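Structures given as structure tokens follow.
Each value in this text was obtained by applying a stated rule to the coordinates, not by laboratory testing. Everything numeric here is computed off the predicted structure, so don't read it as measured data. Cβ atoms are built from the backbone, for glycine too; each structure is taken alone.
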Structure P
Amino acid sequence: MREALLNYFPAIATAFLTAFVIVVWFVPKVRDFAIKIDAVQHGGGRRIHKGSMPNIGGIAIFLGFLVALLLTSTFYPGLLDVYRVELLAITVGAALMTLVGFIDDLWEVPPAMRLASQFLAAGILVVNGVKVDFITNYFAAGDYVYFGQTAAVLVTLLWVVGFTNAFNFIDGLDGLSSGVATISSFSLLAVAVQFPDRGAAILLLTALAGASLGFLRHNFSPAKIIMGDSGAYLLGYVLAAVSVLGALKVSAAVTVAAPILILALPVVNITQVTLRRLSKGVSPVEASNDHLHDLIRIRSGSKQFTVISLWLVALALGVLGMFLSNTPTMLLNITVVTTVLSITMVCVLRLVELRRERIKTLGG
């Protein structure tokens, strides 16, 4: 494991820093552009932010993610000895999800068209070999339950589309979804990095972690910009796709279970929202403030407390997922420390920036 980690480290550092720096640099430009074209989300009603907030931050996330993939794969071509086609499929699907989300942020795409585009993006994965072929049979040690072709396709489509929407459901408070994406990416990365042939998954996860963290730099409360559907669809889709990529099928003990546990927070949220709305005779797709973050925010009275609390839940689930995948203690500890320090760093930078803006305003 140590040898694999050392071999991957230069590529990891390149992809992460590239995505992070580009997103941090590009977000202010996207924000100015959003204001110029009136790509904003107006506060009030069920939306708890005040005023008008630029809502196409996903464009910056996608740019950092894409450039990191291109640059790292160019300088470290050996990283992608296998899964080249699968990585391209995920990238194309991510681009489609970002585009659909961007259009939805501007003009509100009808739900049927959004769903159709999500199934199309998931279908791109399936036809290129990214699908759930089997799951672990936990009642028979070391055994698998293999799906037939039809079942494998259906399970993959439902998982990718379902998780993409589940992730979109948690994008309700400043910094929540970008922080959860960062935490989940680091946790899945710790699972993938233990083995010598996981280059595609490692590249995708590292670029996603850097892009998410870079966006959090501007998105932590009070946010200067929100990611919108373009960002939420992108992050949810890539996390779902990488979780079924063959590169994360580590062993019979952890196949499927560890990634699902790491990504459980959005799934739990959308499940309780759906059940709650159905019990009231309300459509599950009808917008309402009944998500986990809404319930905690109302009880606590604090947006930042709610966000940090759910980050800790996501981190705890990540630790459980890494533990289930038999991640060595040293790697687990490194992942947790890196995650906490990275998120703390960008949040402190945002708060320092906010303080300077207040002093400048008062001084003016």
Structure Q
Amino acid sequence: MKNISTKLPNVATTIFTVMSKMANEFQAINLSQGFPNFETDKKLTNLVTTAMQKGYNQYAPMPGLLSLRDVIAQKTNSLYGSNYHPETEVTVTSGATQAIFTIISAFINPEDEVIIFKPAYDSYEPSIELFGGTVIPIQLSAPNFTIDWKEVADKITSKTKMVIINTPHNPSGTVLSKNDMLQLEALLKGTDIILLSDEVYEHIIFDNKEHQSVARFPHLRERSFITASFGKTFHTTGWKMGYCIAPKDLMEEFRKVHQFNVFCSNHPIQYALAEYLKTPSNYKELPNFYQHKRDLFLSLIKESRFTFTPAAGTYFQLLNYESITLENDVKFAERLTKEYKIASIPVSVFNLNQQDDKVLRFCFAKTDDTLKRAAEILCKI
């Protein structure tokens, strides 16, 4: 066909694919793409095997196994004081990105405006544009990446259909405070604006901070979708398993699209997760587990020429390289991969107009040995 009309003319291969491919090509330590290089708990994988052997190999119910939705609701309500109903307000999805895409496709129409905060996870914008929506970006800047809520108020118009937040935040590693959430709640109260809260790193938060989930705030909860990821939580990104929580009226619209998008998610894995989540320590111990890795990584590079503010959440750490070079972050990330054999993610690709704050994102969801080898390289630069 000679005249293919693309709906996403500005979308290319993601930076994650590009940098991981480069890491493989140059045999570099890959701290770019956000996946652990250690195994998940054998108890969980054994539960999946058991489910397969028991015959849970056909379609699961469209919204997910009720046993899994029930334990998700219990977990959320226990942690955040909410009152979600497992039958009508929880849906199991094939990863958080599928949930985000489904939410946007269910509600965004041509000319609807969606406020996002940049740097932003790169699936948000193309999903909005695919359905004719208009992205209203608000740029956050290093090192603090704080939100100016007055600027948000100024950007809200009669066309604003949705606001997307992400906390803990990828790629910056920052977290929204209770005061942030209260300000957002006050801004949206009395409107018909939908809030999409991307909370995939909810269990990876450090220094005794509490995750300020939308579920904690009644006037936000009534207008919000929360997306979550079992892949991020249980070191199984390749399973592509997540879930979505929302009030009944919003969830009904979500499921109308979900049923024709994936229909249902992996059945034996749902069975395994339903059992695994019954032990709260399986997710409550994650902050200490990942804080050890963050602290180890930062202690090992403290004598390097990189500077940093310790990540408050996620398993990503931003490193500022201004004292090393003033070259563009994309070029520097490529050079580090080729010459020093360590791969990272340049943050400018997620920014408005590719704003370059001279920071690179490194994933510390790696074995201690990998982090030590990576730190040794970074200290030589």
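Quick one: helix-only ellipticity at 222 nm (-39500 (n - 2.57) for each DSSP H run of 4 or more, over all residues; to 500) came out at -11000 when computed from one of P, Q, so which one is it? It traces back to Q. Structures P, Q were compared on distance in nm of label points 7 Å out along Cα→Cβ at positions 201 and 281, and the highest value belongs to P. Looking across P, Q, the calculation of distance in nm of label points 7 Å out along Cα→Cβ at positions 57 and 297 that yields 1.3 traces back to P.
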